[in-house]
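In what follows, structures are represented as structure tokens.
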Structure P
Amino acid sequence: MVADLDLTNGRLAVASAGHFSPLLLRDGQASFVPVPRSPSLGAGEKIRYQEVDIATRPNDRLVFFTNGLVESRRENLDRGLERLIEMATWLSRIGTLDDLCDELLERVRDPESSDDVAVIALQIA
């Protein structure tokens, strides 16, 4: 995932290299930024990565995460993504970004998984 946030106008440009789309938390709702998934970096020489440009608003939160947060051997991937949306919506107004990330790790990640997990969150001022 590559993301470029222009702080002067709030525009976010995002492109994926095989990763999940970031989650946008806005007005108490959570949704995935519609970023087309592309092959991983190094998968080919002539791959074109599609960039999506979105307008952010003050207080928007963006959550970037690796597959270890939502994948589980006990359920299908779609259920893990649904659980992330449900929990992020419920937690969308939680005080700090650190607390938000901690709660998502606690409530979404399969505790029996040994996969690595990274969660990065930012809030637009």
Structure Q
Amino acid sequence: MHLPHVPRRAWLPLLLFALFNLGATWCFKQGGTDPAHRLACFIGGNALGVTSTWFMMQLCRCLNVNIAMVLSGSLAFISVQALFWWLYRPAMQPAQWLGVAVILVGTLLAAWHPVPATEERP
């Protein structure tokens, strides 16, 4: 059994995408619940979101675009769920945890044998 292979050069953009995406999501959550900081959180969330998109583009240079989207999308979802659970301790039902686990398993299956990115195409 082989784990999904992610080229070494793809890990940094993937990690940076996840961190900037987490920051943007946290800003949007704060802006939605704290009227005193709504504008600052809106601006910060958008700045971090645009930056995360740039790292997504770098990730697409390192990986097949389908694999890049699966990894980044699921990593964004799972990391936000984990961070918000850790920060805010919302009640999560077993079925919700199962849903997170299913996404993780689906990500591993989708990325099982990624094809290396070929030459960039216009």
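Rule-based calculations on the coordinates, nothing more; no lab input. All of these numbers come straight from a predicted model, not from anything done at the bench. Cβ atoms are built from the backbone, for glycine too; each structure is taken alone.
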Answer label among P, Q for the case where helix-only ellipticity at 222 nm (-39500 (n - 2.57) for each DSSP H run of 4 or more, over all residues; to 500), calculated from the coordinates, equals -7000: P
statement: Rg/Rh (Cα atoms, Kirkwood Rh), calculated, reads 0.97; among P, Q the input was structure P
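Looking just at relative contact order in percent (Cα under 8 Å, 6 or more apart), which of the labels P, Q belongs to the structure with the highest value?
Q
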task: Output the label of whichever structure in P, Q has the greatest value of distance in nm of label points 7 Å out along Cα→Cβ at positions 25 and 97.
output: Q
